[in-house]
1. Given a computed value of 1.18 for Cα Rg over 2.2 N^0.38 Å, which structure among I, II does it belong to?
2. Of the structures labelled I, II, one was used to calculate helix-only ellipticity at 222 nm (-39500 (n - 2.57) for each DSSP H run of 4 or more, over all residues; to 500), giving -9500. Name it.
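No value in this document is a laboratory result; all are computed from the given coordinates. It should be emphasised that the depicted structure is a prediction, and the values quoted were computed from it without experimental measurement.
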Structure I
């Protein structure tokens, strides 16, 4: 699968995904501090699922009705980086087909997958 990870995403998650054969663009590696709308546009143009810890993407999608190819919002701040990455990675692997075109919120012990019309 193809992903874009914004700069707030743990590098360990990016590495896990790459090691599993996924194509991941990581904004922290080449263009930190990029505007959220630019990141979302890039994800859409390249048909990539966006991985983020930034709740502002929810506002872009739900309030401003921005189109997306899929967004995974992780809400695992209370956990160590390695634990956050493992939980998110395991979720992605288990639900790959459901991620396309969905807005997903991953939290400790639960996840919500919402397909947008």
Structure II
């Protein structure tokens, strides 16, 4: 038996240098972050043709993430993730979303310090 179908688009490891953090040294020097995005798409809007006009344009997703991350200083990853989440969530055809931000260089003995905001339900 086949379970209900879902449509998801993922973009992982978007690397951006941005101004983020609460410490003085973080405010003085931009740092590297990564952003992962998972978008749950309308199952009834699957493209009927091999045409970008019928699909999510991942150039738009990438551009939104980079634009937001470089638009200003963010004290918190939570604030950055929320702004990305709200912007991508307003795109046509988006029915659920997960945004994960990470600071990979924050500690020498930690791979990354990350935050995730999600409206996706476990399947």
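1. Values: I: 0.95; II: 1.18.
That value comes from structure II.
2. Details: I: -9500; II: -7000.
Answer by label: I.
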